[in-house]
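I've put the structures underneath this note.
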Structure 1
């Protein structure tokens, strides 16, 4: 019986680890999408005369930093 419980506990821990990994991946994708949205808004505002080029550069730097840290998968979604 103890062997069964040990296996069940191990399987549950693996499931939790996989769930956390998937959650982290989704959160990374969402963060990347939000950064892209901010970059687009900054660029649009700049092109239409109401934005600041420095804001666009900061937004671009944030996207590039996110891609350097987490990969560019969020760009292809």
Structure 2
């Protein structure tokens, strides 16, 4: 028996994302709603945008992921 493998696409913004990057979340959400992507999608924004992205993706096919912290000023 052959199993179908669903690809996983995870985007880790590290510490480089900002509010301007938030527009990409809406594009991804819209494409998933239109069934344009045949994959599981996870967006891992910086901690400062984690709540906002989670709210935007509520009831979406995309999921929100978190990342750990680092001492560097940018990543």
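Every number in this text was worked out from the coordinates using simple rules, so none of it is lab data. The structure displayed is predicted, hence computed values, not measured ones. Cβ atoms are built from the backbone, for glycine too; each structure is taken alone.
Of the structures labelled 1, 2, which one yields 0.95 when FRET efficiency 1/(1 + (r/R0)^6) of positions 12 and 52 (r between Cβ atoms, R0 = 30 Å, to 0.05) is computed from its coordinates? Working shown, then result.
On the way: 1: 0.05; 2: 0.95.
For FRET efficiency 1/(1 + (r/R0)^6) of positions 12 and 52 (r between Cβ atoms, R0 = 30 Å, to 0.05), the value 0.95 is produced by structure 2.
Computing volume of the Cα convex hull per residue in Å³ for each of 1, 2, which one ends up highest? Present the calculation step by step, with values, prior to reporting the outcome.
Values: 1: 82; 2: 104.
Ranking 1, 2 on volume of the Cα convex hull per residue in Å³, first place is 2.
Work out which structure the value -30000 belongs to, where helix-only ellipticity at 222 nm (-39500 (n - 2.57) for each DSSP H run of 4 or more, over all residues; to 500) was derived from one of 1, 2. The partial results should precede the final answer.
On the way: 1: -30000; 2: -7500.
It traces back to 1.
Quick one: Cα Rg over 2.2 N^0.38 Å, for residues 20-59 alone came out at 1.14 when computed from one of 1, 2, so which one is it?
On the way: 1: 1.49; 2: 1.14.
This value belongs to structure 2.
One of 1, 2 was used to compute relative contact order in percent (Cα under 8 Å, 6 or more apart), and the answer was 38. Which one was it? Don't skip to the answer; put the middle values down first.
Details: 1: 30; 2: 38.
Answer by label: 2.
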